[in-house]
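Heads up, there are several structures right after this.
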Structure I
Amino acid sequence: MQEQQEVHSELAIHDLQRRLAILGYRLADEADKGLFGERTAAAVTAFKVSNGLGSDDTLDQTTWTALKDATMQLGDRPLYLHIPHFRGRDVSELQAALSSMGFACLVDNSFGSETEQALREFQTNMGLLASGIVDAETLSVIARFKHIWEGKRGFFLEGRLPLYARSVEVLEATDICVYGVDEPTRVIANRVANLARATTVDSKLISVAALETAPKKDMLLIGLKQEMGQGDVSLDTLQLAQAISAAREDKTNRVTIAIDTLSTEGEDISLQRQITAAHILDTLCEALNV
C-alpha cells in the first residue's frame, strides 16, 4: 500500500471512509477506528479501477474529486449552470426528479443548459424565483414531491432539441464585454461571462478579465455598479433596451447598470451573486431581443 500523502488527518480519513461506505464498499472495523488499512486501500483501488482512474490505492486529487462527485447528495451544495459543469450523484438525482415530475431533461450526471431550463420551468410552475439555481427554497419544494420522483429514473424524449433558458442567438451574435467597478461587481461580471459560456460555448460575451486587447469599436460595454448615478439604468428590460439603442446611436456603445449587491444576514453571498449574475444575463438577452 502506497503512502497516502493527501490524507492529512483522522477527520479526512473518516470522510473518505464515509464516502466509500455510501458506494457500498465494506470497510469492517477500519471505519470505526479511522484507520487507512488494507480494506480501505482495496476500496480506493476498486473505485479507481471502476472509474478508469488507475489501479493503485493512491488517493490523488483526481480520485478525491471523482469520489466526492459520486457521493454528493442532493442539497449538499447549490447547483447552477457553470463552467465547468457541476457533475455528480446530486446532479443525476436532480435531473431524475425534474424529469419524473414532467420537466424533461437528460439524466446524464452533468448540469448543463437543458437541466437549467428544466429547473427554471419547475421553479416557475411552483411560484418560485426562476433563477435556475437549486437554493434552499427550491430544494424544499423538490423534497415535498419526493414521493413522486424517488427511485425513478426520469424520462427523456429522443430527438428532442436542446432547450436553453436564454437567447443563444444573442450570445453568439453580439460582442459584449461586462465589467464591474469594485470587487463585488467584478465578481458578478465574471459570473455573467461564465454563465454565458456555459449556456453556449460560442458565446461572444466576455468579462473584462478575459479582454486581451482593446475592445472592438462596435463591442457593447456593459458596466456594473452598486449605486444609481446620472445616466445609469436599472436592471429593467425596457430601460436597458433603450439605453443600448441610445449608446449605439451615439457610438459610445457603453451602458452602466446599477445593481443591488447587498445581502441580508444569513444569506449565502456566493449564491446571491450567482442569482444576480443570472438576472443580469437574462435581462441583457431580453433587452437585445426587443
Structure II
Amino acid sequence: MRHALVVLLVACAACSPSSNDLAEIVANAKPGQSIEVEAGTYLGPIVIDKPLTLTAAGPVVIHVAEGQIGLEIRETKDVVVSGITILGGEVGFRVWRSDDVTLLGVESEGAQRHGILVENSHVVVRQCEVSGLTGSYPRGVEVRNSELHEESVVEGCTVRGPVHEGIVSRLSHVRFHDNLVYDAAESGIAITEMSAGSVTSSAVEGGSGIGILCGDMSMCDITSNRISGLEPGDERLSTLGNGVVVQYHSVATIEDLTTSGISGEAIVTSLGGTVESPGSAPQPDPEG
C-alpha cells in the first residue's frame, strides 16, 4: 500500500547550493511516500531507489558538480518526478534498471553528456526541456538497452542545441511524439540500433546532418513531422542535410513529411534501408 504522507521542505530565500536537506529527506523517505519540495535551490546529487513521488511546489533548482548525475532513479519502480530543474552535472536525469517511471515537466540545463539518460528501463517523459549541453557529442534525451521493457514515451519535449543527437533510442521500444529539437549536429531525432518505434508530430529545426534517422535494423513509423533549415554535416551521403534517412537494413513508413530550407533530399535510403509507403509496394534502396 502506498503511503499518503506528504513531506514539505521549507526552503527560505537565503538557501544556497550548500543546503543538502533534499538529498537527505529523499534518502530517508519510506517507499511509496510523496515529497513536496518548496521553491528554492538545493544541492545534488539526488538518488531515488524506492517507489516515490517527488513534486516541486514552485521553481526548484538542484545544482550538481561536474561529473555527477543530478537526479538518478535506479533499480526501482513506480517513481514520479515533477517540476524539477537540474543545473550542471555530467548527466541531468538518469533512469537505470527501473520500471513505471514518470518524468513530468523536468528540465536539465548545462549538463556535459546527457540531459536525460534512460537505460534498461521503462519511462514516460513529458514536457521536458534540455538546453546548454557542454560536452563533446552530447545527447538531449537518450533511451537505450531497454528492449526487454515496455515502450518508453518521450512527448512534448524541447531540446535546444548545440547537441550531437537531440532525442535518440538504441535497442529500445519507443514513442517520440510532439517534440521539438533545435540545432542538432548529427541527427535531430533517431530510432536506431535495432529499435522499434515512432516519431510523430515533431519538428527538427536548424543544425546539420540528418533530421530524422531510422538506422541499424530498426523499424520506424515516421508520421506528420516537419524538418527545416538543415545544413550539410560530414561528407557521408546520409548526413548532407537530408530530411529523413533510412539505412542499414531498417524499414520505415513515412507519411505527411514537410521539409523546407534543407540542403539535401527529403528522404534518403542507403545500405539496404527500405521505405514502405502506405498503399504501395516497399521502395528499396537502389544500391541494395
Structure III
Amino acid sequence: MIESEPKKQIFVVSDSTGETATRVTRAALNQFDQPNVAMKSFSRIRTSEEIEAVMREAQEHALVVVCTVVDPEQKELVARLSRELNVDVIDPVLPVISRLSLLMDLKPEGRPGLGMDMDEEYFRRIEAVEFAVKHDDGQMPSGLKRADIVLVGLSRTSKTPVSTYLAQKGWKVANVPVVLGIPLPKELYEIPQNRIFGLTINVASLVRIRRARLQQLNMPIDSEYGMREHIIKELKYGKDIFRKASVWPIVDVSQKAVEETASIITWMAQERFSGEEKGDPNQPDRFSGLSSVS
C-alpha cells in the first residue's frame, strides 16, 4: 500500500485573532487545485519567547509562515529569525500599510489588536453566533421571526457552515432542513419572505459529500442517505418547495466554498433589504439569474 504524501503546513501567526491572515491565506489557497496543505494558527503571539518558539517549530514543519504581527520590535525579531532559521515569511498586510502610510503621510500605530475592542459591533457578532447555534438545523422555529437570514436546504448543502460564517459577520442566521415528505415549519411562512434563501446542489456533488460523511461516521456508504436514487428524490422534493416559494432566491452551492456562498447571500440580502426600504421586499426578478432550480 502506497502511503499518501504528508500534508505541508502553513503557519498563520498573529498578535491578534489571526482572522485577517487566515482569510487571506485561504483565499490564496483557493486558487490551487486541491493543494496538499494544512493550516496551523497561532493567535495572540505577543512575546519574544512565543515568537521564537513558533519560528523554531516552523523551521521543522512549515512550508511558510504567514505573519501579521504589527509591533515594530516583534516584526524585526520575526525578520531576523526568518534569516537565521531559513524560514520563509509572508506578511500580507505590510505592503498595504506601507503604501497607505506613504499616501496619507501618516505613521502606523504598530499596536496589536487595534479595532478589536469590546465595542457594540463585537457584542453584536457574539449575539449573532449564539443565535445561529440555537437556531441550527430547524431548532426553535419560533425564533425564525428574529432572524436576519434564514437558509433552507437539504442535508449537506452547507447550511450550518454558511450560517456560522455569516454569524461571525454579525448576521442573525437560522437554517431549516428540507426532509423528504416532511412539510417545512409553518413559522417559516409567517416571517418576511425576503429573508429566506434556498440552498441547492447538483446530484453528483451531494452523493460525494454524503458518502464521505458516512465514511467519517463509519457507516455503510450504501445507506439510503448516500444512495443516488434517494438523493434525486430529495432534490426533486426540495425543488418543488422552492418553486412554490418563488420569492426565495436560490443559491447553488455545488463546487462553492463556504466563503463564496456566504458572499453571494450577503450581497443578495443587502439588495433585498434595500428593496424592503423601498416597499418592495418580495421582488425576486433581480436575483433570477444567480441560480437555477429547473
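If we compute percent of Cα pairs over 21 Å apart, for residues 36-163 alone for structures I, II, III, which one ends up with the highest value?
III
For volume of the Cα convex hull per residue in Å³, which structure out of I, II, III has the highest calculated value? Provide the component values of the computation, followed by the final result.
Values: I: 177; II: 118; III: 186.
Largest calculated value belongs to III.
Bear in mind that the values in this text are calculations on the coordinates, not laboratory data. Just so we're clear, the structure is a prediction, and the values are computed from it rather than from any experiment.
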